[in-house]
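Q: Have a look at these structures, which come just after this line.
No value in this document is a laboratory result; all are computed from the given coordinates. Note that this is a predicted model, so its numbers are computed, not measured. Cβ atoms are built from the backbone, for glycine too; each structure is taken alone.
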Structure I
């Protein structure tokens, strides 16, 4: 959950997710829409799909890999995540490099991005590797900040070659896009559309039907961000489906449905969930 999601959000959602899926077996036995529903609002739904697929593979083979190499064969687990699990859970001396660690090492040793993993492996301490990796991540998250590093609080400031002046790279440009949705509520039901399975973004999730912006003023305007795009959202109220593809969903059933984060945000504005 912490991949590309703020800690404050995860702290709120993680306990509920664990209560619903307390172990690998329960997660593996669940249907994918149930997992996506529990994940709704966290975004980057490919993480939930990969987590579910990995749980099913683990349940089938009856064991959890204990090395970074074996862990990296599971869906959704790359070099960083495999190293983090192996070092923290199984005390394996594996280096990890996330965005925070990359920034620390780039500044500390004045190395370019392609040399960061090598520096991490050379610096890795075989004793208590999990604690070492977590300390490096925490150093980047709380002290070696991207724009205003707190060098006066840094425990390795004396050995830093850049003293906080190393660049953290240019920020990627964000795109802007306007979208419009139709909100129709009738007999304690709301009309929703299911995103097609071949969609690259949020396949299989449920959302309000999209529409062309109307000439009239929308009932609701709000902003929403997904990955590198900022959306200006307009919501228009309707009395019927108006030919849109979709189906009526009872309000009482919404909590069991994998809704997009934007749809959740809109429905909350109208106290529908």
Structure II
């Protein structure tokens, strides 16, 4: 059986933008179908702040493979053991938060890739091949090519080390966690502050130099989204299950209330 391709990774390396559907609450296998129906490229399954178990996350990953959206999971900082289990059970990418140094980035990249790229352990028939896996050497190379490794930069130390982090082989995306970064800078939530703008500029330059992808996280308003996308951000989260539901519900209810008021 042919391997499932990572739609997001291929779009990013083709110079395109990839859009993620964030999951914090939805646990139904309908979630990846909804993401596909609305034109998203990947699921961003949040195990750092959402209350997903490994079982729930892996079921979403397997469902996403059939739906044509790439399942990408954010684990807790340092939870590389959970990350490799997720990769064994359908995940096409891992997001590692709070990466401050190139050593931390290298440890993640090594853990997520099979030799010779890394040190990942072989776990038997792979979900990405529909559990009908070719020769192990062929399978490992093919899987290495599809896995997306995303490291989050969320501190002034991480920004200072952006060039060295971007130089780490096997790291694909440097994702700026704008909320935690502005909090650490003493400007919490100020998404147009010159300090944050300078941080995006520095990481964008590092990504361009080393052929990596700039990711934008936590930017919800249109003005700043335009600013950072113009700087080169291409790994994006369009929204999450709760933000989509709240926004859609407010808009629809507001319309119906206006109609009802006009009909009186």
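Q: I have -14000 for helix-only ellipticity at 222 nm (-39500 (n - 2.57) for each DSSP H run of 4 or more, over all residues; to 500), calculated from one of the structures I, II. Which structure is it?
A: Values: I: -11000; II: -14000.
This figure was derived from II.
Q: Computing percent of Cα pairs over 34 Å apart gives 18 for which of I, II?
A: Values: I: 35; II: 18.
Going label by label, the one that fits is II.
Q: Comparing I, II, where is mean count of other Cβ atoms within 10 Å over residues 14-21 highest? Mind dumping the intermediate values first?
A: Numbers: I: 13.4; II: 17.8.
Once mean count of other Cβ atoms within 10 Å over residues 14-21 is tallied for I, II, the winner is II.
Q: Quick check: 23.6 is what I get for mean count of other Cβ atoms within 10 Å over residues 174-181, calculated from one of I, II. Which structure matches?
A: Working: I: 12.2; II: 23.6.
Here the read-out was taken from II.
Q: Separate question: The value -0.51, -1.19 for log10 I(q)/I(0) by the Debye sum over Cα atoms at q = 0.18, 0.28 Å⁻¹, for residues 6-53 alone was derived from one model only; which of I, II is it? List each step's numbers first, then the result.
A: On the way: I: -0.51, -1.19; II: -0.58, -1.01.
Here the read-out was taken from I.
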